[in-house]
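Below are structures written as structure tokens.
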Structure I
Amino acid sequence: MRLPVREYKSIQKMRPEGKFACIPATSIERQTARYRGVCYIEGPCFGKRLSLTFDDGPSGFTEILLDLLGELGIKATFFWLGRNIEEFGALAGRALAEGHTFGNHSFDHADFTKISINEVLCEQIRRTQLIYRETLGIEPTVVRPPFGKITDELVETLKGMGMKIVFWSVDAGDLIAGNKSADRIANRVMNNIHEEAIVLIHDGVYDSRDTIKAVRSIITNCRDRGYQFVTVHDLIGAKESLLQG
């Protein structure tokens, strides 16, 4: 019996409808190409799957977001700040119980390239890992550096700890001035969506009602195009917690 051949991406930059573009690589694309299997901006294969990821929560709007994701049957990945998990522990527990997955986004959104590696590891990564463990009984295997900025030396260190770095290939632009309407956020995503995209959206940085409306539109339109939604962990083949055997 001949098994189907999985087609893997040969480069790490995609554009709408799976088409490659000859555009100079950004720093996150360079690091993804250099550290294959450690850094990701998208899934490694071609498939009509994508991941919704939400940064900076939990927050007062996370409950509304969880209601929406539950209504639509979507499992997402949350890259949370340690300080916010401490404040919204009950919401964090709800998200875990509903089958979502989690990543480390630092303790307080510090720029990893502007402080020492020791400070990043002790005060940002490990501190947040401990909060996750005490609150949810897990230690995330994936990290999203604030602003998408991380040094190669820190990538190597996190790799040695068994962790992966997850960037994004589609930015919803919900923090861009003048782009905060639901229609503009949704259109920006849909104009750039592609196979195995990792979509960056924010939760709780400001009044997120337009973002919530945009998420509903994004999910509906992506499903109409034949996409399935999976967690980042499913997309890249990562386990959910370092505490797993």
Structure II
Amino acid sequence: MSSRKQRNRQPAASVLRFWGRHAVEAALANPARRARRLIATHDAAARLDIPKGLRVDYGDGRDLGLLVPGDAPHQGLVLEVEPLEQVWLEDLLADRSHRPLLVLDQVTDPHNVGAILRSAAAFDAIGIVTQDRHAPPESGALAKAASGALERVPWVRVVNLARALEEIAAAGFWRIGLAGEADATLAEVLGDSRPALVLGAEGEGLRHNIAGHCDQLARLPISAAIESLNVSNAAAVALYAAAARQGGKSPS
């Protein structure tokens, strides 16, 4: 089935609230993101490039604190935005470079996904692919953790992750599942492939069916002093390994 025929679900919320300078600045700079209203302190707004026509309401730190969860560090900026339009898998796979692709199997914590997006931006990944029912929606917490990368890294949500992995293989990617029990290390299996790095949720790891849709399993050579890495840390290490094989240059 073509990826365009997989009905990607969008977040139910029609308006999201982002907070913090990096998340707000990146959203305002993204032409694909529709901003509805900025709520800011005068000092924070003075340091921001505010698009013409955007509604701006001013308040103090306590006012903004009422708009974000708990003691979230809003830095004097809260931006109301609409969710991004969906990205199609086939459009992502049209990239013919050797840049890595990330596939996340039921990674549901927004802070982890946000951190993974940040690493994906840092190491020039093509994008990330998740299953729509088992991934967090866009949110302020995720945007804050991503530190602007939510606006820069394409994120594809699919109905069937196993089927998406088949399409990824057909596009010429070598699907490498990260698993602590694997015999080979990631460095040993990367070679000069176009890697699709597949990571599972913390604790459970890759599901059996998803591991079965990988071309090879590989492990990160971590010390015996610790059992495993947080999934966002593992993604950062794996992306670095993919970049390092290019001689320290961003793949192109």
Structure III
Amino acid sequence: MATALISCVYKNKLAKEIIASDHKKENLDKVKKQFKIETTTNNKEAIQYSDIVFICVKPQDIDVVLNEIKDIVRNQLVISIAAGIKLQHIEKILKNKRVIRVMPNINCLVGEMAAGFCAGKHAKKQDIEEVSKLLNSAGIAFHIKEDLIDALSSISGAGPAFFAYFIESMAQAGIKHGLQKEMAYKLAAKTALGTGKLLLEKNLSTEEAIKMVASKKGVTMAGLKVLDKNKTKKIIEKTINAAIKRSKELGK
């Protein structure tokens, strides 16, 4: 996700300079070669010369990083993408600095990010505007209350994996019926992409889109009946519920 965000900032020229920090030199070598940016293995060095600091670590690792940098952070805006880690927790360790919590998704690599963010009590209006501009440059972003971020992250943050799972299932079914592997995957992926664009660009509801495709006793209706019979909507709801539950657990 850190690489995806760097890509977003780099491609849209949203920063004069970017410096990336990681304890693994091989990770830094990759991003330095790809984006021609400055790198360091020293978090404190990266923060010292930055106006905006992105903390892109796993939830279980964030306290180590926060405690390492807490005495270096002064006027910088700190943006965390660690799932489940609440603003209050970050602000407490950083001694009430300006903090914004962001839930991006991996689709920002192709300019189709769906994201949400919430601002800490010390964040300024300008901070919110800058983060909104950054995220919207790679897709869409919503400024939300923190108590909604678990639900949002379970749809947009985890969503690419869920859609990939569905695409995999469709493609495999096509392969079993004779389609070539590459063709089946491209058909499924492009259909998913096109359906999303159809809904958004034509301002259609999902019900309207289904009616446009499905005719009585037709091919689509035969498949839809199987989805309904197997309570697929319920399964998807349980999937999102499980993701939300885990997101909340990570924040405790």
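Structures I, II, III were shown, and helix-only ellipticity at 222 nm (-39500 (n - 2.57) for each DSSP H run of 4 or more, over all residues; to 500) at -10000 was computed from I.
To test your reading of the models, identify which of I, II, III gives 25, 23, 18 for semi-axes √(5λ) of the Cα gyration tensor in Å when calculated. Answer by label: I. Suppose you compute Cα extents along the principal axes in Å, for residues 158-229 alone for every structure in I, II, III: which one lands on 32, 30, 21? The value was obtained from structure III.
Have a look at I, II, III and say which one yields 30 for relative contact order in percent (Cα under 8 Å, 6 or more apart), as calculated. Could the numbers behind the result be given before it?
Values: I: 30; II: 22; III: 14.
Derived from I, not from the others.
When mean count of other Cβ atoms within 10 Å over residues 46-53 is calculated for each of the structures I, II, III, the largest result comes from I.
FYI, it's all coordinate maths here, none of it is from the lab. Keep in mind that this is a model prediction, so the values were computed, not measured. Cβ atoms are built from the backbone, for glycine too; each structure is taken alone.
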